[in-house]
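Dropping the structures in below, format is structure tokens.
What follows draws every value from the coordinates through simple rules; no lab data is involved. These numbers come from a predicted model, not from an experiment. Cβ atoms are built from the backbone, for glycine too; each structure is taken alone.
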Structure 1
């Protein structure tokens, strides 16, 4: 019994390490995008097209991740995705032109999302074994890894080291972390029946659509904060560039804090009640942002959005991994596909609407979608 308990504790720490590495590697890339753009002399339009490679890779791999996990098990797929992600990172700084960067970002995005789905499936397995909610803490580890990756990038830039040396060092560090954690993941067997060949490519099952709607609306709110919070503070509130950066910081801090507290809250109040309360909190924050475009209320509003949305996607993934009759990898991949679609499509839609009207009015779209969580939260109960 003691050996089994120790094994479960190690498995939990291993999953935390995988989430941390995933967030840190992604943040390492994001932190050096301006330098990559300058080195390849890309315009904003060319950079946008190159970055589409990441989005296409993410969405393509999401349709295949569930089948791969069913065939090979979540531990193998998590480790393989993590190793590939770390190996691809240094090459992002060595691409000779935007076309080559697009293809490398496609592979990078595919490895990232494959690892993402597989480590979430591992998280569901650990939850089952521990018989308590721990998924929110895993997503908090991803957020903390993002802070660490961004801090590493800032430190490298301060020391005058270019993206090539930064990505090489980060790739080695997080590759070692991945290799150290991989053997300690739960050895969950493949989910296919003997003699049954599980299809690799699959679209989200219809039973997952309600959970996908929850993830979609929450992800649109997250994407809006990531891409438009600083712009809103600068263009609508009229702050300086340095102050505008605090918008996403306020959102990120409360999101990480909410995820650290989320598991205890989920066990006490239940997933459906938390999603409903999170929708109310995020909607109230957005209402504050829209109605009182001044620095203090807007920062408070962004912080409320982070707190409200913090645990919704982890809860949706946990529920998707426990849908009866569906392999956990396939459930998580299906909900992640719909959720990522919201994260990727939401910010451009907000930009187009803002250009046609104003950014304040465009935020109304986010408010309406986030408010719908109050009603779609019943999907968590079912």
Structure 2
């Protein structure tokens, strides 16, 4: 277990930052010069403002692949990748799960998932991801953290992937479940306030520090709606900023109703953030009305951006894997044009439902074109992909 060295700050997450004024409000002025967060490891060592990689190194989580070749390599430890790892390992496949950062993906930052089967009271994305990883590990899946595939080559019925640290991963089949990167606002000064009042993602660990504050959330989809409802339990007021004139069609009806019925939640349509301002931390934002281009300023110390993302598929750039214009991997029936598979498809059989234009290479979850952007769907696709992996491995045995 990783715990914060300061008991009264035990809920601090790795992305949490706080300036001197904030610490005074919390009654902790003596910590104004301490580099936060402070992470205490099981052996008592304390790390000040560590990176995720530094923590992983200290815990022994950054390891080299144990095997020269795996039956299946899975890229991305979000819901789809974790599901694939559980089913692949439990069914006897030599399984490696490669993750660039930490397990959970975007779902891991979700404060509460209320419509996932089997959790009537809801479950946090972090808890769901941790439980899934424990299952995968129990069955023998190997987790390789802080690794990123930068180049792939398909030959000899295997996939050879160059990892960013210079090592190589070899597997007979692979599942891409890398999900999407957070889409940025693109403001000129956002790097100055990043993690100092300005955050990408839900930022569940920030919620307890939003008491008596006015919090702003950018986005009109499910992730933004879930963040709004989570912060509404802590903040005096939560304003949801939506670029369009309605909530996204993908927002669950139960969530839209809750947003509408919560008294301390305000939804501003046709509104976007155009500037950030402050000293050591965020103190003010400038909002623009997209209908008439008028602007006004609003005071806030917390701005969260949940506007979806773009797929992480640059590794496929030099391969014959087909992507759409937005970069999503095209699979199965979507590969067909006028009833015919693409010219690069080498097999007599048709591609399996989750198979890309290269046999044995599959995609699951948000990274796949035409996927349903729900946690349950990603979990189902991860399990389904393993079924197709078995079929492919039988062909090449």
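Some points to look at:
- Comparison of 1, 2 - label where Cα Rg over 2.2 N^0.38 Å is highest: 2
- With respect to FRET efficiency 1/(1 + (r/R0)^6) of positions 340 and 372 (r between Cβ atoms, R0 = 25 Å, to 0.05), the largest value across structures 1, 2 is given by 1.
- For 16 (relative contact order in percent (Cα under 8 Å, 6 or more apart), calculated) the corresponding structure among 1, 2: 2
- For distance in nm of label points 7 Å out along Cα→Cβ at positions 76 and 164 computed as 3.7, the structure of 1, 2 it came from: 1
- Among 1, 2, structure where Rg and Dmax of the Cα atoms in Å, for residues 60-171 alone as derived comes to 14.7, 49: 2
- Structure responsible for -27500, with helix-only ellipticity at 222 nm (-39500 (n - 2.57) for each DSSP H run of 4 or more, over all residues; to 500) calculated and labels 1, 2 on offer: 1
- Given 1.00 for FRET efficiency 1/(1 + (r/R0)^6) of positions 180 and 308 (r between Cβ atoms, R0 = 25 Å, to 0.05), calculated: source structure among 1, 2: 2
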